[in-house]
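These are the structures in question, set out in turn.
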Structure 1
Amino acid sequence: MGGFMVAYGAAHDPDVAGLVMISAWNIGETMTGPKETHRVDTFPSASIRLAGSTPAGLQEEAEGNAARWNYFDYADALRNRPMLVLESDDRNNLHNHARVEALRKAGNSYVAEIHMEADRSYSDHRIALQSALLNWLQATFPPAAK
C-alpha cells in the first residue's frame, strides 16, 4: 500500500518536490466499489508487516477511508510536481496508466510513465527498475554545479 501513501503524502505536503509510484494500488477506488472487488486477499500479507494490525482491521480501515484514499482525487494537488509512475504486469497496471492520464489531463507535464514486463515485485527487473529510477531522478533533479 506504499504507492497510495506516497501519493496521499505528497498531495498533502507542498514541500514534497516530486514522487515515484511503483505499481501503486489505488486502494480508494478499489474499496469504494462492490465488496467482491475489494481485493481482501491483499490484507493478510500486508498485516504481517504492520505491527498491531490484522487483515480485518486493515480492510475495515480501507473501506472506511475509501472516499479519501482514491489517488485520482490528488491529480490537481500534484499537477505541478514531477512524478514517475512505474508499472508492471500486475493488477494495478490499468489504474497506474489511468493515473498518468488523469495527471496529464489536470495539466501535469512533468509526469513520466514506464511500463516493465515484470511481476509485481520486479523480481527479474531489479536492475532495470533501479536504472529507470536513477535516470529519472538525475534528469528531473540534476545535481547542482560545483
Structure 2
Amino acid sequence: MSIADRSILACWGLAGGKAGASFSVTIDPGGPNEREVDALADGEPVAAGELIRIRTTGGGGWGDPLTRPPAEVLRDVLWHKVSVDGALIDYGVVIAAADEAPGFVIDEDGTAAARALMAADESDDPPFFDRGPGYARLAGGRAFADVDRL
C-alpha cells in the first residue's frame, strides 16, 4: 500500500531555483519486472524477493543553482546530501575522486565549462516559480503568464 502526497506536483522552486523531485515508488528497480506504482495504491502485487524503492519528495530550490559556490556543493556531496552525478546535473559542479581525504575535489576547469554550457541553455527570463513538470501536465499544457512572471 502506498499513500503519499506530492507524486504529481513537486515542491516549487523560486527565483531561478528548480522544483524538487516528486514522490515515487518503483518495484523491482533495475530488474526484469521494474514498474512505477501510483502514490495512492492499495493492491499492487509484489513478488517475494522484489525490492521496493521509495523516493520521497525533494524540496524546491531558491535562486539559480549555477551560482551556488562549488565548495558548498562539494560539502553536500561529502555529507551525502547530493550525489556526484547530482552535483553536475543540478549545480554544474564537476567532482573528481581524490587519493587523500576527504576523497573528492572540485574540478575547477570542468566546473567552469559545465556551468558555461548550462547557462547557455537557460532562458534569459526564467519564471519566478518553477512548478515542475507535473504542474504543466495537470494544467493541460496551458500557460499561466499572469502568475508565472512576477
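Please treat every number below as a calculation from the coordinates, not as lab data. Since this is a predicted model, take the numbers as computed values, not measurements. Cβ atoms are built from the backbone, for glycine too; each structure is taken alone.
Remarks
- Read-out helix-only ellipticity at 222 nm (-39500 (n - 2.57) for each DSSP H run of 4 or more, over all residues; to 500), computed value -7500, structure in 1, 2: 2
- When distance in nm of label points 7 Å out along Cα→Cβ at positions 114 and 138 is computed for each of 1, 2, the one that comes out at 3.2 is 2.
- Per distance in nm of label points 7 Å out along Cα→Cβ at positions 10 and 66, the highest-valued of structures 1, 2: 1
- With mean count of other Cβ atoms within 10 Å over residues 2-9 computed over the structures 1, 2, the top value is the one for 1, the highest of the group.
- Calculating percent of Cα pairs over 21 Å apart for structures 1, 2 picks out 2 as the one with the greatest value.
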